[in-house]
Structures are given as structure tokens and as C-alpha cells.
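What follows are several structures.
What follows is calculated from the coordinates using simple rules that are stated; it is not laboratory data. Computed from a prediction, not measured in an experiment: that's the story for all the values here. Cβ atoms are built from the backbone, for glycine too; each structure is taken alone.
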Structure 1
Amino acid sequence: MSVSKGKAQLTTLQRICYGAGESSATLANTTIGFFFLFFMTDVIGLAPALAGAVVMIGNIWDAVTDPFVGWLSDRSHNRFGRRRVWILGSAIPLGITFALIWSSPGSALGQWATFAYYTAFYMAYIFVITSFMVPYTTLGMELTNDYDERTSLAMWRMIFNIGLSLPATVLPKILVDMFEQPKQGYFTMGWIIGAAIMLFPFLVIFAGRERPMKTDDTPFFKSFVESLKFRPFRQAVLMYIFAWLPIKLLMAVMLYYFKYYLNMARSFELAMGIMMVVATLALPFWNYLSGRLDKRRAYMVGLASFSLMIMVLLLPKTFLARLLPVIAFLIGFTVSSMHIMPVAIVPEAIDAGIAAGVPASEGIWNGVVTFVQKTSSALAIFMIGVVLDLVGYNAGAAVQTNATLVALKVLVAVVPALLTVLGIIVASGFRIGRGSQAAEKAGAR
């Protein structure tokens, strides 16, 4: 399928309104990622194993519901549009369910009852945010079929995503610390941020109406399997995974790396701040590069640059300490490409699948992407814990074993670099792009 450059269909305001929808997920998921486990163990008093099980069950439920919600949204018929009715309908429940996971069931409940309480509320939140994010993601490819304009939509999504990540790591702690009782602080924080995340979905309605698309009547499980049989889509999903997994690994391991290898725990916020700010500011550059080259080549340039920069973290700690701001700047610049390019590439593979007659509709394609992404991320985070256990990591110890320090360097540098190399290899065989002659053969399975 040849993907040509068409006339731009959306105004800048419409693109911003669409991108703003990403704010709800960023505020909610970043807050949960940094504080929810700590809240359950240190504020509520839930046993760490049970608290971890709450998160694990939620992740499994999240992965399972993604393709199903996509399949259901494909079959929604409403004057507001089949995606927008889900986006608008989930806005208020999203804020409420987010707030409820920060409530306290009271000290009278035992461990298992408390576990059931948070599992139920967390699963409710997961279903609601899935009901928002899968239709929202699908809407992006249905607002326009222009090759470069889709990259622009992805850029605006990532501007809000990366731009709000830093405030989302700072604001919750500020709100909690305003109260003498932590339970009251977390409860209030939940409702304040919950109220904020209710608002952004309403901006998405000003992004425009989705293009009319034919609803596919293929049963859910057959649609799921058929989408993965389509080779260009499998490639696009792998390109997505090999770009996002390194970022997930960095998020999970970087604090350990700063605290135990560099002995610079207080510099963690500075380095992360530089990376996030630079990653946000660099998004227009990668959008421009995609226009000059194409998405596949820009993806490969970004991942190759990242793999080189991340290996710098293997150098001696004295060198890294002196050049920390510069290194954070360069890593942030390359990480920016890994946010925008995979999100922009996936819709082209989905369009190719639809054009090739694959019996799967738009919503389930995007649901499959998030299913694979969340499943692989959960597995990666689990493996980090296994590796740290195997090498003798001692939580809170001032000095870690040499094996632990080596493992941290491998996890923060070598593994992400290898994943990006795999992404480049997959991308080298991806043949869907602007004006590509080989793209006509993309429908071959």
C-alpha cells in the first residue's frame, strides 16, 4: 500500500485539542506509577506482597480489556461518533475511579479484605481508563489519513505526555504534604487530580469528527488473531515495543542506578527533569525529520542515536558525575524520537491491513497494540525484580554487592541498547512509507 502525502485536514487548534486528551492518562498513570504502591504499603499498611498483587492483577486486567474495548467501540453507533461517545462517557467515571483508589477502607478491615478493596477499585479504574484510551488512540488515525499529519498528531500527544510527566511526579507529593495525616492527604490529592483529569477528554471533541469507516462484523477472537497474522502490523507492533520497553526499563531502574551506582540520589530529579524537558522540546525536530525522510528512517535514526547515548552510562562514575547535565540532555533528545515515531507508524500499518482486507476493524487493531505493550512491560518489570533478587540486591543497604552494581549497569544501558537494535532490525524490513514502491506489496501475509 503506497502511503501518499495528502492535503492537511486539521487546524493547529484541532491538533492541540486532540493531543490534550493524552493529559488525563499521563496525570493519572504517572501518579499511580510513582505513589500507589507506596500508598498501599506505607500509608494503608497492606503487606508488600499483597500490594504488588493488586498492581499485577490490574496490569493483567488492563491487557485483557484493551482489545475487547476496541472491538466494542467499533460497534458503537451514535450521533457523536463511535469513538467520541466512549471518550466523553468515560471522562467523569475516570476522575471518580481514580480518586477512589486513594481512599481508606478503615483499620477494621483485615489484610485480605483490604486487598480485595483496592483490587476492586483499581480494576474499576483500569477498565474506565481503557474505555477512554483505546477509543482515543483509534480516533487519531480516523481524524485524518494524511501521512505527515498523523505524525503531527502523535507529536502533540507526546508534547502533553512528556510535558506533564514531570509535574505529575511532583504535584501529588506537594498536595499530600499539605496535610498532617497522610491518609487525608492522599484522599484529597486523589480528588484534586481526579477532577483535573475529568476535564481533558472534553477538549477532544473539538479535534473534529472521525472519518466514516466500515464496521467489521468479524467475531472478537478471530479479529484478534487475524490482525496479528498481518506481517506489516506485526512489524509495527514490534517497532512500538522495542522503542517503549527501553523507556520503561529506564523508568524502573534509573533511581536504583543513581542511588547505588553513581551515589548521586539527590541528582536524580535534576537529571530526569532535564531529560523530560529536552524530550518535549525535541519533538518538533523529530516531526520535521520524519517529514524530510519518512517515519521508518526517522525511527531508525532515533533508536540508533539512543543506543549509542545510553551506552555512555557504562562509563566510570567520576566521568558521568562531571558531565551529568550534558548526558541527560543528549539522552532526552534521543528518547524524544522513541515517543513520537512508534505512535505515528502504527496507524499506517493498520491502514495497510484494512486495505488488504484483513477481517479486523480499527478499534481492535489499536487494542492489540496496547495489549502487547502492557503485557511485555509487565513482564519486563517482573524480570527486573527477579534479576535483582538473583544478584543479591539488599533494599535500603548503603552498599550493594558488585554483582548488583553490574546488574544495574546492564539493565540501564546494555538491555535497552539491545532492544533498540532489535527495533532497527525490524524497521529495516518495514515497507510502508510515503511513496515507497515496495509498499504496494505490504498486504502480503
Structure 2
Amino acid sequence: MIQRLSSTQLLVRCLLGIALLLTPQTMVAQSFTASVFGTVTDTTGAAIPNATVIAVNEATNTRTEAKSDIAGKYLLPALPPGRYRLEAFASGFKKYVQSGVELAVQQQAKIDPGLQVGELTESVTVESSVSTIETSTSTIGKVVSNKAILNLPLNSRNIYSLIYLTPGVAGSIGNNYNSMSYSINGARASMMDTLIDGATASHPTVQGYSGISAFPSVDAIGEFKVLGANFQAEYGRTAGSVLNVVYKSGTNQFHGTAYEFLRNSKLDANTFYNNLRGVPLSSFKRSQYGGTFGGPIKKDKTFFMSSYEGLRQRSFSSRTATVPTELERAGNFTQTFAGANNPVLVFDPFTTRANPAGSGFIRDAFAGNVIPTSRMDRVGANMAKFNPLPNTQGNAFTNANNYYSQGSSSLDIDQIDARVDHSFTPNHRFFVRYSYRNQDSLPAILWPKELTAAETT
């Protein structure tokens, strides 16, 4: 049976649908911002409709406005994390002001302004903090604030290492794009998703890890949040966990930082066993330096933040190997032993034949354990010339480990981040961010350069 609706019924249903869409909801999906919601009431607890509620960012003076509905409910969505001042007012009531409202990544803060009867020119100031207990969502997560990011020790200044502050984290976190092999609450490493300023930065890797496309500087990050379980449907890309990272933005004041973290083996003590054997401490030099600078382009409207970080690292490497002796290069294996009185015999492959005494095959050793020059391949003989000659005393019987070399490996990284924020209206904002990272890693040259070039081509 098909039910036909009159034009009046159709109009009513359309209006109801539009009203539902326009009614403030406390469960609006937020990728990386915060929100404030609540109910505006008078001193008797009665709802105040059409009240104006404003959230003012104390660092940038940008404003986000909303009106309370007929039930007094309001919603201020998409607020960048930071410190805010909340204002609420309506005709016939004193202005309500609550300062020092700290909002974290994805926080849904509930604030119920209570307006007192009086003139609008009068105000009631409330000094209280917002509860960090989430009452509007069942998401289990951990927020790491900017203060913790800057003050906690980070050996390699890898921002993602702070994930270990969250319960249930296991695995390893490296400094490369394809080395994020951590898991939360037993999920696979490939099930992790990373959001940077609301956009996914994760990608799969051939090792099955959760790769990441950006490694921001510690000083460029405002805060981040790790969602471990029960996160909302907006995070449908992952079945494991979500790491939500938010960059800093500029403010109405110019601010800058500069730093350098230095490690040098000349400032380090040698190990006990190295001292016991008379071995000097291996050389290691690492310098990590950079800075940030940000401020207003147009006060209360447009802001910028920029960051640069560089890394220069040089570390000692050594190699012990076994290389052919001059006799072995010439095909003479009379001095090649597998142990005491146990010579290594070299057999002629062209003498291979069926074993007349049983199953299998047999073959004859070269006369005198020397390969004739006429039997040597010219290409192989020329390639053998690229191998270095022994330069140290090897094993007394086998002559193994008769080559030693040392060198320095290098790691150079340059990271640049820049962000610009602009506020068009109290409820319309825009930002753009650019991140660049270049990494050059060169291993130590532990073989002759000619051979190294042949290995890499």
C-alpha cells in the first residue's frame, strides 16, 4: 500500500527535517578540534532561548558565536585547542563571563552558563576550570599537552615516542617513514591511523608497519591525543587506534624559540670493558638544532607559524671480514686450512663422474691443490682484483677475519613546517600548512671505493 502525503504534510515533514539539522547537537563529529556545549539558564534553572554564547580565543582574539535554542541549548563546534574565554548574554540579564577555559584535542566541554537578572552592561565573572572527564562520549584516549611535549625528555626528539605515555602501547617507533611498528591494546601495527591537523598521514608499508608521511618538530606541535578504544564512527579508516596530532598556530604576539641539542663522544666516558682492553671510545657526533617563529599577519585575523629543525649526525663504524690472500687470488690453496692440519681441498668440477663403488658422484682434487691459470675465468679474475688484500693478522689456522676497516656514517635531516590561519567571520575559519622533510643517509665506506661503487650500481 502506497501512502500519499498531502502538500501540507510534506511541508511539515520537510520543516521538521530542517529543524533537526539546524538544532545544536552535542555529538557533532570533530576530527582534531574541540567543542563547547551546554544549556543557558537563569537563576531558577529555567532555559533562556536566543541567548548569545561566544568563545574567544585568548591568544588570537578570534571569536566563535552561537545562539541557544528554545530549550536553552547551544553548541560551539570546531574550536582549535587552546585557552578560551566564554561569554553568554541575553536581554534582561547580566553578561556571563568565564575565563581560563582550556580546551584539548577532541575535547567536548560542557559549560552551563547561569545568567542573573540585571543590566547587560553588568557582568558576572566566573573563575573555574573545565572538567577533563568526558561525559558526552565513551572514547578512551590520552591527551599529551604542549607542556608535556616540551618538558619530557626525548632522546631523538621524535614526537611519536610520547605515544608510550598511553596505557596499552607496545612495539617500536623509529625515525623513518616506514618504521612505526607500534600497537595499542593488542591490535596489529598496520591498524593504526595518524591524523595531522585532521588529515590522515598514514600509509601501508611493505614490512606491514603503519607508515607515516610527516615527522613534525617537537616545538611545532601544540598537542596530540591517542584514541585507544571506543572512538566514534568518523574514524572509520582504522580498527586499531588513532593518533591525532595538532600543529601550533600563530597568535597576536610574536613568539620565537631557538635550540640546539648536542651529543659528542669527547664529552662521554668510555665503557669499563673498553678501558680494560685499551680500546678507545668510538667517535659519535650528533647536533640537532632549529627554532620556531610565529605571530600576527593581521591582528585578530591572520596568523602564521614557522618551524625549522636540522640534524647532523656522524657515527663511527667498523667491519671485520675475510678476504682472499694473494696465493688464493692466484688459484693456490696450499696454505688454506679449515683447521689445524686440515687443508681445504679444491676439486675439479670437470672430473665429476658416477661413483663406481656405490651411489652418488665423485670428483678429483686439483693437482697440488692449485687451480691452473688456464682454467680461471677472465671476468672472475678481474673482479677478484677489486677485493682488498688482508691488512691484519687473521686466525692462526684458517686466516679468517684477516681484513679490518673503519669509517664514518652520516645522517642529515632538514625539516620545515609552516602554517597560516585566517578568520573570515566568527564562524568561518581557514588554515593551510606546508611540511617538507629531506633525509640523506650515507653508510660508512668500509670497502675500497671502487668495490663500493660496484655494489651500489
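Results, tabulated for the structure shown:
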| item | result |
| --- | --- |
| Structure (1, 2) behind the derived value 5.8 of distance in nm of label points 7 Å out along Cα→Cβ at positions 115 and 155 | 2 |
| When Cα Rg over 2.2 N^0.38 Å is computed for each of 1, 2, the largest belongs to | 2 |
| Comparison of 1, 2 by Cα Rg over 2.2 N^0.38 Å, for residues 179-226 alone - largest value held by | 1 |
| When relative contact order in percent (Cα under 8 Å, 6 or more apart) is computed for each of 1, 2, the largest belongs to | 1 |
| Given -25000 for helix-only ellipticity at 222 nm (-39500 (n - 2.57) for each DSSP H run of 4 or more, over all residues; to 500), calculated: source structure among 1, 2 | 1 |
